[in-house]
Structure P
Amino acid sequence: MGLIGLEGMQFYAYHGYYEEERLTGNDYLVDIYLNVELSAAAQTGDLAYTVNYETVYRIAKIEMSKPSLLLEPIADRIIEQVMDICRGVQGIKVRIVKQNPPMGARIDKAYIETEAGHF
């Protein structure tokens, strides 16, 4: 088994519990880590035996474009889509970071992290 990670995917999106957040938007970072069997890809050099990073990015981009009150449902949808589309994924961890959350104080980031499968 091995780890594939996509870190720091940047999105501007309109998520938040408060209406103002959904109107003005914010900067987000998404990190996705996949537990995948890598030996066949390592031996053959064939993309068919591993996970295509572009597919994972597209899934994150689509799900981040759907406004949500909370980040948790977005992470769950990303997990569901990746597990359905990307064969060979044994486990997945998703972190969604809201940069500079509007909380009336200086806070660099707030994030949620969730995982599924064998990680």
Structure Q
Amino acid sequence: MIDHVSVGTNDVARARAFYDAVLAELGLRCLSSSERSADYGVSTILFSIETPHDGRPASTGNGSHIAFAAGKRAIVDAFYRAALANGGTDAGPPGLRPEYDAHYYGAFVLDPDGNKIEAVTHSSQ
């Protein structure tokens, strides 16, 4: 079981503006923040953005992404719109992905640092 996931950022304020808007569509909120990080969840931290502890610039992982659960397709759509409106880049618009599952409905975006994130639901609604 995964406790939480973190991605790197080179600009916490910029990343926080993006994630505050995008994760709100999924029901997550910022639980704590500092100059070096911001932590999101409901009652406990599930996801964080942070500057690398080694002091080197943050970089993205090629082939990796984080998928956030969305309860229904409208939430996936709202996530995607919020991402693009707040500095994200399209990496796959909302839609069915039958190659994964007949009901797999997801949207992929790159955050302002290039981290690939997704909202997905397996609901037919």
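Observations, loosely collected:
- Read-out distance in nm of label points 7 Å out along Cα→Cβ at positions 18 and 98, computed value 0.9, structure in P, Q: P
- Answer label among P, Q for the case where FRET efficiency 1/(1 + (r/R0)^6) of positions 42 and 90 (r between Cβ atoms, R0 = 25 Å, to 0.05), calculated from the coordinates, equals 0.35: Q
- With distance in nm of label points 7 Å out along Cα→Cβ at positions 26 and 50 derived as 3.4, matching label from P, Q: P
- Taking distance in nm of label points 7 Å out along Cα→Cβ at positions 2 and 58 as the criterion, the highest value among P, Q goes to P.
- Origin of the value -9000, where helix-only ellipticity at 222 nm (-39500 (n - 2.57) for each DSSP H run of 4 or more, over all residues; to 500) was derived from one of P, Q: P
Values quoted throughout were computed directly from the atomic coordinates according to the rules given, and no laboratory measurement underlies them. It should be emphasised that the depicted structure is a prediction, and the values quoted were computed from it without experimental measurement. Cβ atoms are built from the backbone, for glycine too; each structure is taken alone.
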